[in-house]
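Rule-based calculations on the coordinates, nothing more; no lab input. From a predicted model like this one, the values you see are computed outputs, not experimental measurements. Cβ atoms are built from the backbone, for glycine too; each structure is taken alone.
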Structure I
Amino acid sequence: MNRAHNAKQTIELLEETSDFFDNISIDLIYGLPNMSQERWLENLNKVIQYKIPHVSAYALTVEPKTALHQFIVRGKYPDVDENKSHAQFMTMVDFLEKENFIHYELSNFGKTGYFSKNNTAYWEGKKYMGIGPSAHSFNGVERSWNISNNIKYIQQINTGVLPSQREVLSLNDQYNELIMTGIRTQKGISLQAVEQRFGEKMSDYLQKQANKFIQQQLLEISDNCLKTTRNGKFLSDGIASDLFFV
C-alpha cells in the first residue's frame, strides 16, 4: 500500500496505547488485492484483542496515477473485485455487531458512548467552525474553507484579512447533501425533517424515488425515517445518487 508505516509498527503502537488509553479508533481497508477472507478476519480479531471501541472501515478505491494503479495496470496485482469487497464488508458487519459494535454509519462502527462526535455533526448537517489552514466551516447554508498555505494564511491573518473562500448552497444542494449523508447513517433520513425544511413536494419526490429500492428491499421506512436495509448498506452511495434532485 506504500504507507509510511507497516503492520508491525501498527501492532507495536496498539500494544502501547491500549495500556494507557481506553478511547482508541482505527481505520481498516477491505477489498485489498490478494487479501483472503481469513486474513481479513485476522485483522478484525485485532480489534477485539486490543479492546478498540471504534472502527472506521473503507473499501479500497484505486486512484489514477498512484503506485497501486500502476501495479494493477502492469498486472503485478489483480484489480479490485467488487464481489470480494462486498463479502468482506458483510463479514465485518456480522463480526463487529456480534461483538456489540453499533453500525451507526456506513463506514463507522462504535461501542455505546464511543461514536465520532465531529463526524456525526457533519452527517447531521450541524453547524461547525474550523480554525487554521485548510480548515472548513459550515453555518447551515454557507460553506467556507481556509487557504492551505501556512505562510500566506499567517500573513493575511496579521493584516486582518480572513483567508478563506466561500460557497452558498442552494436549496437543492442542501437537500442533496442531506440525502448523501443521511442515507449512510443508522438513523436514516427523517421524512418529517425533509418536509419541514424543503416542503411537501420534495418529501413526495424523495418517497417516489425511493419506492423502487423499497420494493427491492434495499430501503425501508421505519419510524418515519428512510433507511437502508441490511442488503442495502453496501450500496448506499449508489442509492443516494438516485434520490438526488437534479
Structure II
Amino acid sequence: FRDLFHYTAYHLADIAETARDVDFAIRWGYGWKLGPFETWQAAGWQQVTAWINADIAAGKTMSKAPLPAWVTDGRTGVHGSDGSFAPRSGTHLARSTHPVYQRQIYPDALLGERFDQGQTLWENAGVRLWTLGDDLGIVSFKTKMHTVNDAVLDGVQEAVTRAERELKALVLWQSSEPFSAGADLKGALGLLQAGKIDAFEAMIANFQATSMRIKYALVPVVAAVRGLALGGGCEFQMHSARTVAALESYIG
C-alpha cells in the first residue's frame, strides 16, 4: 500500500478533482471496500505519512518524488463532514448538489462522511424505525452483522404495528452490508446450554410470528437487500411484499 499511497497523493492534482473521485474509482472499479485515501486515513494519516517519508529518504520506494506539501500540513485525512480534499483549490469540496444526485437517498459513503439520518419514530435495543418525512418508514437493525435476536424480533413487530397506524409503507434496510446474517446463533446456543428450552422455543415462535407479521402487514413491506440475507434474514425477505436486491446479493 505504501507505493499506492505515494502514487495517488503525488498525482492527485493531475488525475482527479478531489480525493473522493479517486477512492470511488478504485472502489467501484476493483470492488474494494475502501479506496486508497480512505485506507490511509483509517490507518492513521500522519503516522503512515511519516513511514512513507522515511522510506522515500531511505530509497525504499518506487520513486524518489516527494509527497505533496498538502499531505504533511498537519491534516488527519482527506475526507470529512465538509467534503473531500481538492488539491487545486486546497480546500474540501462537498458533493455536487445537482438534482440527479438527490435521487440517491443514501449514496455510498466515504470514510468520515455523514448523511442525514432522518427522524427517529421509535427504537429499542435491536432496531430503529425512522423516516425521511415522506410517510415511508425505514427499519434498520442495530445488531452486529444485523443478526436477529429477541430485541430485533420485538422491534420489527412494533415497527409494523406503527406503520399500519401512521405510515403508508415500510422498508427493511441497513446502512451497510449485510442485509442480515440470520438468527443470533450465539444467543440461541446460550439458551440451550443453560437448559432454557422454554425460552428457546419461545424465541422460535416469536421468529415465526414476526415473519407472519411482515407477510400479513396492512401496509406494503419492502426488503431492500444488499449483501447477505441468510436464514432469518432470508425469511424476512421472502415474506416481504416486494424485494429490491442489489447486485452481488446472496440470499438463502
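Couple of notes before you dig in:
- semi-axes √(5λ) of the Cα gyration tensor in Å from the coordinates reads 44, 22, 14; which among I, II: II
- Across the set I, II, distance in nm of label points 7 Å out along Cα→Cβ at positions 18 and 34 reaches its highest value in structure I.
- Computing distance in nm of label points 7 Å out along Cα→Cβ at positions 82 and 234 across structures I, II gives 1.1 for structure I.
- Among candidates I, II, the computation of distance in nm of label points 7 Å out along Cα→Cβ at positions 74 and 90 that gave 3.6 used structure I.
- Of the structures I, II, the one that 2.4 was derived from, the read-out being distance in nm of label points 7 Å out along Cα→Cβ at positions 10 and 186: I
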